[in-house]
Structure 1
Amino acid sequence: MKKISVRFLLGLMLVGFSTNLMAQDRGAAVQAFNKALELAKSNEYDQAIEMYNQAIAQAEQLGEEGQDIVQRVEKQLPSIYYQKALASYKEFQKAKSLSSLETTIENFQEASEMSSEYGNDDISGKADQVVTQLYYTKSILQYKSSNYSESLASLNQAIERNPNYAKAYYQKGIVLKNQESSNFERALEQFDQAIEVGNRVNDNQIVRKAREAAHDELLYRGSKATESKNYKTAVTLLDRALEYETESADAHYRLAEAYNKQALWNQAISHANTALELENGGRTEKAKIYFELGTAYKNQGNVEQACGAFKNAAFGSFKSPAEHQMEFELKCESTTN
């Protein structure tokens, strides 16, 4: 009977000792959890994450008794990783350096991955979107430093992550255009892609910017082709410019110029008149157009129309050549009387 009593008392003591140890272990886990909260409030995110992980490790050893602590930690960790990433972004905004940006990208990637692991799809998705935007930001920094290949690589990463990122296609066009003159057609392909995607996702600003960029590049190259006496090439390029901006007074003016150089007077008159209809500027902007119009009418033998056009062209830098045409070439009535 004594042996049974001793064993019973010993069993009670062991149970009590085990319960006391479990209570101490739970207390340590709770203490680690509370310490992590304090560290997070002080923006000590790495230390907070370390302490949260310590709390998880201690709580898991408790089995069922520690599951509430594990769940609380797993609920807190996604927001802590996200706050850590936001803090690094603020540092990047101050430094504006590539190294600080790369750290920020890593932190948001980590926030996305850890949030997904702990079942917080909202923060995971939000962090993932930020990573895509940061690759675009990275490409801008690289572009400004003339690191065109690296900039394109960053843009490709952004597009791979989000194929509907219209702004990234537009920026690819800008980078390609500045990287090599021979990239001209490749740049236009990216502007076209930006327009297509922008229309699909209702990004009207990027659609407008991509159209302007494509138009301006074609207009520039068309003008240069005219200067180089490659008139047919000029017309082809300028016609393409009109595909992006149908109401481009500049493109119509340059077409009038190119057609005049080829003695195609009717086409020159048509484009000059259209340019005048579309031109919103004053006499200075219109003088050059009237000069091309006068040139076409003169070579057609239409003296009256030519005199009228040159009269309107006689302004600014076109004043002297226009007056010369009226007085000495056409002998317009207004200049001979």
Structure 2
Amino acid sequence: MRRKYRQAMTTTIATTTAPPRVRKLVGAGRRQWIGLLYVAPAVALVMVFFVIPLGMTAWMSLHNWPLMGEHSFIGLDNYVAILRDTRFWNALKFTGYYTVIVTIAIFAIAFPLAIFIEKPRPLTNLYRTFFFMPAVVGFASASLLWSWLLNVDSGLFSPAAYDLGLIDKKFNLLATFQPAFWSIIAMVVWKVAGFTMIILMTGLQSIPQDLQEAAVIDGAGPFARFRAITLPLMRRTLALALILSVAGSILAFDQFYIILRGGPRNQTLTAVYWIFNQSFVSFKLGYGAALSMVLLVILVALSLIQLWLLRKPEGLD
């Protein structure tokens, strides 16, 4: 009887202690499924709008794919043709030149603005809103606006300068390369500098004020504090702003298509503009896909540079 009683007690204890462990495992599994459900929409969006189109583009780049008619597999012939496409390499060269110039111009305007609005002062919020407002305008809308502003007859700049007596006759800013190029630079800086300013302002606000005050006590001037404190502590912020500016500049299309149409004399053809021309003007979708893959490799290389910059330790030397 005692043996049976002990066995019954052991069975009872086992049955009372097992359910909590089971409930714990079931709860953990349920939380994992809930987590997967939360990320499922994001994964679906990435698959639908990035992975599948990327795979389709890579597949199309291996084909002679006209807009109308049957497509045929040609292997790497499109990529071989890219090596002989002088127009594409000239467009890529111009894109690189434009990227360097516009990036320098954006930072030259955005950094002083960020320093100006970073400190609390009267009307600071008004200044921030005023400088940031152009960033909310789409590039297509901004390009249409500046296309009107730059119009030689009904625009603002040339007719106003003529009416004020600053020039003898109306001057077409889009007729030759240099005025047209710098007009585009001015438009992009007006459009993007406010966004870059906000990014840089957040980096400036993250710098401990104690370091600045200690440097002032030690006799460091504004330039010395900027070089020894501000720049080292803003390394990651600068890397982020730089990679966004460079990537956006390499993918530039709207402003050159709407305002200049690649002119004057095809001197402002960007890489994306040439891809658009080959894909939807010449209807060579396979070749356009190959050009897109080459541009993708360039952007991936820039992303790797960004990761390398972000992994470097941030702090004072």
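Please treat every number below as a calculation from the coordinates, not as lab data. Values in this document were obtained by computation on a predicted structure and should not be read as measured data. Cβ atoms are built from the backbone, for glycine too; each structure is taken alone.
Going by relative contact order in percent (Cα under 8 Å, 6 or more apart), which of structures 1, 2 comes out largest? Present the calculation step by step, with values, prior to reporting the outcome.
Working: 1: 6; 2: 26.
Largest one: structure 2.
A value of 4.4 was derived for distance in nm of label points 7 Å out along Cα→Cβ at positions 85 and 205; which structure in 1, 2 was it taken from?
Derived from the structure labelled 2.
Using the calculated result 15.5, 47 for Rg and Dmax of the Cα atoms in Å, for residues 229-276 alone, pick out the matching structure from 1, 2. Numbers along the way, then the final one.
On the way: 1: 9.6, 27; 2: 15.5, 47.
This value belongs to structure 2.
Quick one: helix-only ellipticity at 222 nm (-39500 (n - 2.57) for each DSSP H run of 4 or more, over all residues; to 500) came out at -23000 when computed from one of 1, 2, so which one is it? Before the final figure, lay out the partial values.
Details: 1: -28000; 2: -23000.
Going label by label, the one that fits is 2.
Quick one: Rg and Dmax of the Cα atoms in Å came out at 29.3, 121 when computed from one of 1, 2, so which one is it?
Source structure: 2.
Give the label, chosen from 1, 2, of the structure having the highest value of FRET efficiency 1/(1 + (r/R0)^6) of positions 157 and 181 (r between Cβ atoms, R0 = 25 Å, to 0.05). Before the final figure, lay out the partial values.
Values: 1: 0.45; 2: 0.95.
Max of FRET efficiency 1/(1 + (r/R0)^6) of positions 157 and 181 (r between Cβ atoms, R0 = 25 Å, to 0.05): 2.
Compute Rg/Rh (Cα atoms, Kirkwood Rh), for residues 77-252 alone for each of 1, 2 and report the one that scores greatest.
Going through 1, 2 one by one, Rg/Rh (Cα atoms, Kirkwood Rh), for residues 77-252 alone is largest in 1.
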